[in-house]
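Read the figures in this text as sums done on the coordinates, not as results from a lab. Note that this is a predicted model, so its numbers are computed, not measured. Cβ atoms are built from the backbone, for glycine too; each structure is taken alone.
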Structure 1
Amino acid sequence: MTKIPVTQAVRFLRARNIGFIPHLFDYVEKGGTAHSAEALGIEEHSVIKTVIFETSEGKPVAVLMHGDKEVSEKNLARHLGVKSVSPAPEDKARRWTGYVFGGTSPFGMKTRMPVLAERTMFDLKKIWINGGGRGFLVEIDPCDLKSAIEIEEVVIAI
């Protein structure tokens, strides 16, 4: 059995007594959620990606989205009441979250920011979400996600 990494996300979940099952796999550069799902033998729809966006005002926002869906930047901007949003540059995302690209978790981020989650992920029995490192997902109940962090449910998938 491989020892799981003790990331900031793992510390965050343990401190709040949120149950999770760790899953390690070989990380592939630009493999994304399709690779994660294949490596773990699960549906890509159940793999939740954490995407950090920057608003036109320069503020961060985290979006949790199904692996097989994309975020509508237009709908996200409209929902936030800003002119536009775009994926945050890697250096800003790392500074804001404390995580490397490909290993971003919504748990234990350095900077407090709004976290929006696609509403339909809460219809799933289990989700797999980044545990704070490349090649490391944690399996949790979506209801536990809501109890761990403040989330706003939205419909912004395309």
Structure 2
Amino acid sequence: MGEASQGGDHGQRLGERAPAFLLAQVGAHAAARFAARLEPLDLTPAHAGAIRVLALSPGISQRELSDRLGLSPSRLVGLLDQLERRGLVERRSDADDRRNHALHLTPAGTDTLRAIGRIAVEHQDEMCRSLGGEERATLARLLDRIASDHGLTPGVHPGYRQM
């Protein structure tokens, strides 16, 4: 059949395992597996990501969290309502501006964060089980470089923008 161009793939033949496809394939599989691992906690990846950001930035405002996650404010309100009803997050009036709410994890939220952390370690070990330590470090550096080149926010899944 000869060589066919695939949009700048430098002459890869059709049917070869293109890196962009492999990234998408592994990424979709990893996301589905992580979501399944969170199910026993009755959490979604969106919940886990919000809890993680709140742990890293206690007292962050809803607006700041919305901006950081790339999630519309109206969608964030629903997500926070769910976490608040479960006793994982609390909204506190901002002392400087009572119209704003400072977001904090509750003790139950902190416990849940620890459980998410254990799940994340198990997930990473499963996803990377065929790689040695040096290979994992190399893969992380390469993926970090690709993510940076595409302007992705470190530590934030781009799926929030699609919610």
- Task: Have a look at 1, 2 and say which one yields -0.48, -0.57 for log10 I(q)/I(0) by the Debye sum over Cα atoms at q = 0.10, 0.11 Å⁻¹, as calculated.
- Result: 2
- Of structures 1, 2, which gives 16.1 when mean count of other Cβ atoms within 10 Å over residues 122-129 is computed from the coordinates? 1
- Item | FRET efficiency 1/(1 + (r/R0)^6) of positions 50 and 146 (r between Cβ atoms, R0 = 25 Å, to 0.05) - highest-scoring structure of 1, 2 | 1
- Message: Given a value of -0.83, -0.96 for log10 I(q)/I(0) by the Debye sum over Cα atoms at q = 0.20, 0.22 Å⁻¹, for residues 26-89 alone, calculated from one of 1, 2, which structure does it belong to?
- Response: 2
- Query: With mean count of other Cβ atoms within 10 Å over residues 58-65 computed per structure, which member of 1, 2 shows the largest figure?
  - Reply: 1
- Item | With distance in nm of label points 7 Å out along Cα→Cβ at positions 42 and 66 derived as 2.7, matching label from 1, 2 | 2
- Query: One of 1, 2 was used to compute helix-only ellipticity at 222 nm (-39500 (n - 2.57) for each DSSP H run of 4 or more, over all residues; to 500), and the answer was -18500. Which one was it?
  - Reply: 2
- If you rank structures 1, 2 by relative contact order in percent (Cα under 8 Å, 6 or more apart), the highest one is 1
- Query: Given that distance in nm of label points 7 Å out along Cα→Cβ at positions 82 and 130, derived from a single structure, equals 1.8, which label among 1, 2 identifies that structure?
  - Reply: 1
